[in-house]
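Structures for review follow.
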Structure I
Amino acid sequence: MTPVPSETAFRFTLLHRDGDARTGLIDTPRGMIRTPAFMPVGTAATVKAMQPEAVRALGADIVLSNTYHLMLRPGAERIAALGGLHRFMNWPHPILTDSGGFQVMSLAKLRKLDEQGVTFQSHIDGARHVLTPERSMEIQDLLGSDIVMQFDECVRLPCEHTEAERAMRLSLRWAERSRRALAEKPGRALFGIVQGADDKALRRESARALVDMNFDGYALGGLAVGEPQAVMLDMIETVIPHLPEDRPHYLMGVGTPDDLLRSVKRGIDMFDCVMPTRAGRHGLAYTRHGRLNLRNARHADDPAPIDPESSCPAARIYSRAYLHHLVKAGEILGMVLLTTINLAYYQELMAGMRAAITEKRFADFEVETEARWREGEKARVD
C-alpha cells in the first residue's frame, strides 16, 4: 500500500494479525507509516552517508532525529527559524524525535540529575545545558516533530532494583510533565516510554501508569543497552499485554535483523537503530544470507555481487571485490554503497514481515529467514 498523506489526524489502524505479530498503518499529516516499520536514524538531521531522497526510495516512511544532538548543534531555535526540521533536512515525510534522555545518559559529561531534570556538559564543547521535560517538549515542538517522545531517564543494565525503581518512577513523573507541557497540535503524537530495567513488576507498573495517561503510542525504552537478547524479549512479552492494541508499540534502539524478526513476532510495530548505517561505514553488509564482512581478504578476488536478487541496485551491480577495495582504501563510496545495501535489506525485511503477517504465514517466514541466515553464515565459515 502506498503511503498517502492525511489532512489532520494521527491515527493507528490495525490491519492484520498473525499470532501476536501485526500489521497496521499510522496516519499522519505528512504521510502514512506502514507497520511493522524500521526508522533509519538521522540523529543530527542526516542519515549518515545518505541523501534523503535515497532513504525514501529504499522504502522508509519515517526517520528518527534526536533532541540532544540538535539542541547542541545547530540549535532548535535556529532550525525553527529556518522553517523546521523537515525543510532543514529536506525530508517532507514523518519524523520521530527521541527526547534526549538516552543521550544524556550515554554521552554527556558531568551529568547531574534531580527531580527538575538533568544538568550536563555538552560532549562537543563542554558547555553547560539543562534539559527538563518542559525543555525537551519545547525543543521537539520547535523542530516540528510528527512523533514526540516523552522525556525519561534511561539506566544502564544491569542495575540494582532500587535504582531501576527510582528511575522508573521519575520517568513516570516526567511523563506527566511532558504531557502537560506539549500543546495539542492536529496530527502530532506524543509517545510514553515504559521503563523499569529488567524487572517485570516495574515494567508492568510503568506500562499501566502510562496507559492511564492516554498517550498516542507506547515505547519500550532502556533495552538494547548490553543485556542478552533473551532479557529484551522477556521484557517485550511482559509489557505488550498491558498496552492498548489500538496504539503503536515501539521498541527503541533495536536492532539486528534477528532482533527485529523476534520482536515483531511478539507484537512490536516500530523500530529504530544506528546498526545498519554504522555497520555500512565499517565494512559490514546485512543481507538475506546473513552478515558479510567486506574487510575480509577472501572477497578481494570475488566478482560476485552482494545479492543478485536484491531490490537494491548497489547489492546487484557492484562486485564484492570492488566493495572490499573501497573499504580497505577507506573510500567514501564504500560507506555510501554499504549503507545503502544495509538500509535496503532492513526495509526488505520489514516488507517481507508485513506481507507474511497479512497472509498469515509469519511462522513460515520466520523459519525460512533464519534458515537463510544460518546457511549463509555457515557457508562463509566453511
Structure II
Amino acid sequence: MKVMVVVTHLLGAGHLSRALTLARAFAARGHDTTLVSGGRPVPHFDTRGVDMVQLRALHSDGTNFSHLLTKDGAPVTEADYQSRRAVLLETLEKMQPDILITELYPFGRRVLRHEFQALLQAAHSLPHRPLVLASVRDILAPPSKPERATAADEVIDRYYDGVLVHSDKRSTVLDQSWPVSDRLQERLHYTGYVAPPAAGPHPECAGQGEVIVAAGAGSVGDALFEAAAGAARQSNGATWRLLVGGAHPEPRIARLLELSGGNAIVEPVRPDFRQLLYHADCAVTMCGYNTALDVLQSGCPAVLVPFDDGGEVEQTLRAQSLTRLDGIYAVKTSDLSPDILIKAVTATKGHRRPAGLDLHFDGAQRSVDIAVSLQRRRR
C-alpha cells in the first residue's frame, strides 16, 4: 500500500520523531511510505526507507503557536502558506495514497487548519479515497474552549475513519487530557506507545554512573540546563553530562560550560542518548512523549522537569501520571535550582526499574496492523 504521513513540528522535534518512527514501521512492512514535514529539518534523524518531502519550514515564536516564523525568523506570509499548500496537494495527487495520516490535527495545529482542510478535501476528491487517520500522542493539550473540542469532533466526523492514540490504556487514556465524546470514543484505536526498538546497553558502557541531562532535540530547556550546570558545579564526585539540542548549540554549550565551572561534560545531543540511559545513575529530562518513553524503556531512574512555558500542560500531565512509578520524580520549572535538582537526583539512587516495564512499546507496529486492517475492510 501507499502511505502518506503529514506532520509539522513547531517547537521541539518530538512530533517529527514520532511521525518518523511510524513511517519507518510502514516502510519496514513493505509499504511505499512518504512523510511530508512542515517544520524545520532535523539532520540527525534517521529517515532511511522513507521518502521525505519538506514543505517550506515554519516554527513557532517560542510558545506562541499562533505566531509562526520562517526558518530565517521572519513572519510567515500568505505566499509561504500558498507554497506549502501547493507542495502538499501536489504530493497527494502524485502519490494517490491508500492511507493518509495527519499527525495531531484536528486536535491541534489549528493555525495550519487551512492547509489541512485543503489536504482533506483533496483526499476525499481522489478517484480512490484513502483511509484517513489522525495520529495523536498519549496526552493532548486540553482545549481552551469547549467549542474547540466540538470543532475537532466535526472534522473527525466529516473526514476521518479513525484516530490512532499512541498510548497504553493501562497507563494513560485520552480522557485524561481531552473531553472524549461518545462519537469520538467510537473512532479511537489505542496502539500502545510509538517508540523505536529498545536501544539496549551501550557497547562501551558510556554513561556509566553519570547524571544525563537532556531536553530533546529542540532549542528549549534553558532553565533546566542552567540548574543542571549549577548542580554540576556543586557536585562532588558525580559526573554530569548535559546534551544540548538546537540547530546551533555551540553558544549554549560554551555558556553552560562556564556556569558549571568546567565540572560537567557539555556537548550536542548524541545519537546514542538512549543507550547512555542504560548505564546512567539518573536521567534529568523534560517530559515530552519521546523522552519519557526513552526513560521508561531503559529503566533509568529519572527526575522529570515538565515543560510548562506559555501555559503548556501536556508534559505536566504526563509527569504526574509517571511519578507513581518507582524512581520517577518530578520538579516544576518554577522550583528549579541547583540545590533542589541535587536533592531530587539523590532521591532516585537505587531505584532502577526493570527495563521496559509491562507496557506496550510496539505502537508503531500495532498502528500499521490497525491501519492496514481498516483499509482492507473498506474494499
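Each value in this text was obtained by applying a stated rule to the coordinates, not by laboratory testing. Owing to the predicted nature of the structure, the values given are computational and were not obtained by experimental measurement. Cβ atoms are built from the backbone, for glycine too; each structure is taken alone.
If helix-only ellipticity at 222 nm (-39500 (n - 2.57) for each DSSP H run of 4 or more, over all residues; to 500) is computed to be -11000, which of I, II is the source?
Answer for the origin of the read-out: II.
Consider the structures I, II: one of them gives 2.4 for distance in nm of label points 7 Å out along Cα→Cβ at positions 171 and 235 as calculated from the coordinates. Say which.
Source structure: II.
Of structures I, II, which gives 3.3 when distance in nm of label points 7 Å out along Cα→Cβ at positions 19 and 203 is computed from the coordinates?
It traces back to II.
Taking FRET efficiency 1/(1 + (r/R0)^6) of positions 131 and 211 (r between Cβ atoms, R0 = 25 Å, to 0.05) for each of I, II, which is largest?
Structure I gives the largest value of FRET efficiency 1/(1 + (r/R0)^6) of positions 131 and 211 (r between Cβ atoms, R0 = 25 Å, to 0.05) among I, II.
Any idea which of I, II comes out highest on distance in nm of label points 7 Å out along Cα→Cβ at positions 139 and 371?
Once distance in nm of label points 7 Å out along Cα→Cβ at positions 139 and 371 is worked out for each structure, I has the highest.
Can you rank I, II by FRET efficiency 1/(1 + (r/R0)^6) of positions 67 and 123 (r between Cβ atoms, R0 = 30 Å, to 0.05) and just name the one with the largest value?
The structure with the largest value is I.
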